[in-house]
Structure formats: C-alpha cells, structure tokens
Structure 1
Amino acid sequence: MQTTLKPQQALIYAMITVSAVDRSMADSELKRIGSIVRELPVFRDYDENWLLDESRECGAMLSMDGGMRRVLDLVTASLPEGLRETAYVLCAEVAASDRRIASEEIRFLDLLAETLSLDKLTCAALERAATARQQTV
C-alpha cells in the first residue's frame, strides 16, 4: 500500500472520496472534478489523463475495510500545510456541485477538517465560498 501521494493525487483522492461517500457519484460531481483538474494552477503539471487511474485506485482503497480512514491518513500525509485548505474547499465544491449536500458528505467534510487540523471558522468560510460558486440564476 502507498504511504504517500503527490500533492495533486492527494487532492484528487479527497475529491473522489467526498463524491463517493454517499454511494452515488453524480455526473455533476465527476464533471466538477474534471474541470477543477483542468483549470486550477495546482494541477498545472498534472497529466489529466491520469485522473481515471487515480479515481480507480482511490475507489479500490475506499472499498477496503477502513478505507475512508486510510484515504484520510494518506491525504493528510501527502499534503503540504499550504494545500490543506485547498483540499477542503475543493471537497466542499464537489459536494455542492449537484446542489445538494448529503449527510454523508457533511460527515466526510467534518472528518477531513479534523484530520487536516482546520478550524471551524475557516471551514465555514470555505464552505460558503464553495456553495456561492454553485449558485444559478
């Protein structure tokens, strides 16, 4: 089993996990992950063609006993301090992309915040920013 990932991989694992945690990966969530990988500077040197492979590897890990805990530990070990808030806001954005946030997604965000040692005020601000970006007219 892997003990660390590249930071980009860790961000992808976190986004895949929040999408999968309610046992339903909505098309809107998967499309949002793809657009995040194509658009954000943190993924500038990341080969987008690897996204499907990363998703499969993450899914395989999640299907194991204690898989979500393993993913959380791996994400935490692989992210530099400066990308922890990034991981959280990207997960919040993926969760909000289908315009409904399931209770399982909220619980995952809580676990992610705890694991990454993010304070509640910061998380609230990041969540609000993520949901604001998903508003429609």
Structure 2
Amino acid sequence: MNDWLGRAAPDLDAIELLARATLNDLPAQFAGPAQGVVLRIADFASEDILDDMGIEDPFELTGLYDGTPMTEKSVMDTVDRPDTIWLFRRPILDEWAERGDVTLGQLVAHVLIHELAHHFGWSDEEIAEVDRWWE
C-alpha cells in the first residue's frame, strides 16, 4: 500500500507515451494510415465538444475521433483541419481505477484503437463486433 506514497497520477505526457507505444505496435496495414492522424491528450473534452455531443458529465468521454473517416474522403475535399484523435486523461484514469482489471497501458490502447477504427470508417456497432471490451 505504501508503494503509492509520494507518487502522482500519470500526467498528460505519460498517457501520450502509452498511446504512442500503441501506435508504434500497429500492424503495417494500419500503421501507414494512422500516421496522418494527429494525437492530442487533454485532461477533459472541451465544453464545446461535450455540448455538441450532448454529454453532461465530462468523465463519460475517454476519447474522440475528430475528422472525416477514410471511407468518406475524396480527393476533391477541402481539408480545413487534420484528422485528430483526442484522449482524455481524467476519464481514462477514472475508468482504469473503477475497472481494476486492466493495466493503464491496456486501457489507453483500447481507447486509442477504438478512435482509430472510426478514422478507418468503422461504426461503433462494427467495432463492438470485434472488440468485446465490456465483457
């Protein structure tokens, strides 16, 4: 129990390191397309994002893909901002503490891969077919 004395919760940089390790370990067919996505880490989603999504509790959103899925892109599109994956540290840490059955690295990887799947054009339903995380 005293192992945690004097330690702080993992900071934004620690979460980013875990996420980048996941990106580095992606299979080749996903690694290339993933390189074009910007990774951002924040404590919480902004009020604007939460309002747009109809989310009242900021702890309910661990990650977000903000962009146009690859399946919907066209060479004719005007790009106004890069595709971005957001990971939200505080909700991730909260879920990690509540679960107690996965490592922080596993949870960060799960959230990142889920958002990356949206970049590839997968729906939540399609992701759920291959990722039975809640079980």
Structure 3
Amino acid sequence: MEFVSKNIFLILIAFVSGAMLLWPLVRRGAGGPWVNTLQATQLMNRGDAIVIDLRPQEEFAKGHVLGARNLPLADLERRAGELDKHKAKPVIVYSGDPNRAGGAIALLRKHGFANVHNLAGGYAAWQQAGLPVEK
C-alpha cells in the first residue's frame, strides 16, 4: 500500500499508456469487420465486391480505388437505395477517417447489407500498397 501511495503518478502513467495501446483494438471491433488491402482485392476479384468511397467529392476526384463509387457519408442515407441491387455482394467502404467508415457500415446494415467491410487504413493504405487508383 505504501508503494502505491508513493508512486501513484507512475501507476497512473502505466494505466493510461496501457489504455492507449488497447484503444485501437476496441475501436476496430466497433467499426465492423476490417479487411486489409490484400483481403479487399480478393473480395473484389473473387466476390465481385462493391467498393464505396465515403470521402467528399473533392477528395474522390483527386484519386480513388479503381472502380470505387463515391457516396459521401452525408449523402449515404439518401442514396443507399442506389445500392439495393447489390445487397447480396460484399461491400467495402473506406475513407480518410475510420469513424466515418464505422458509421457507414452501421447505416448500410440498417438498410439490409449483411456483408460490409471496412478497409483498414482507407485510401492511404491502398496507395501505400501500390494498388491501382483512378483520377
């Protein structure tokens, strides 16, 4: 007990740093299933996945995953019906912000899409992997 009272600051630092290490794992589970770039390309090639770019039109126009559709999160609720004929296919969503992608997954599930995935690292990870992009 004496150790704890004399070293409360060090114990607090250890607790906070441990929580910071675990936070990404907790957030990852909240955003639905995540796929890396390899898994995403496999879903696109074998599963005929639909790829949705959630970034604003301006960012999409600068470059996006080959064959991706631009449906900004702000418009997704209104435009989700455009995807209805693809409900049986896997859907991959990505953006520059993982929170945006998590919200889109929840919204698409609400509209009946069961097989929705979040691209880990978003567009930046796709580019970093040297995979094809459109401009």
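Please state which of the structures 1, 2, 3 yields -21000 when helix-only ellipticity at 222 nm (-39500 (n - 2.57) for each DSSP H run of 4 or more, over all residues; to 500) is computed from it.
1
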For percent of Cα pairs over 26 Å apart, which of the structures 1, 2, 3 scores highest? 3
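Bear in mind these aren't lab numbers, they're just calculated from the coordinates by the rules spelled out. Note that the coordinates shown come from a computational prediction; the quantities given were computed from them, not determined experimentally.
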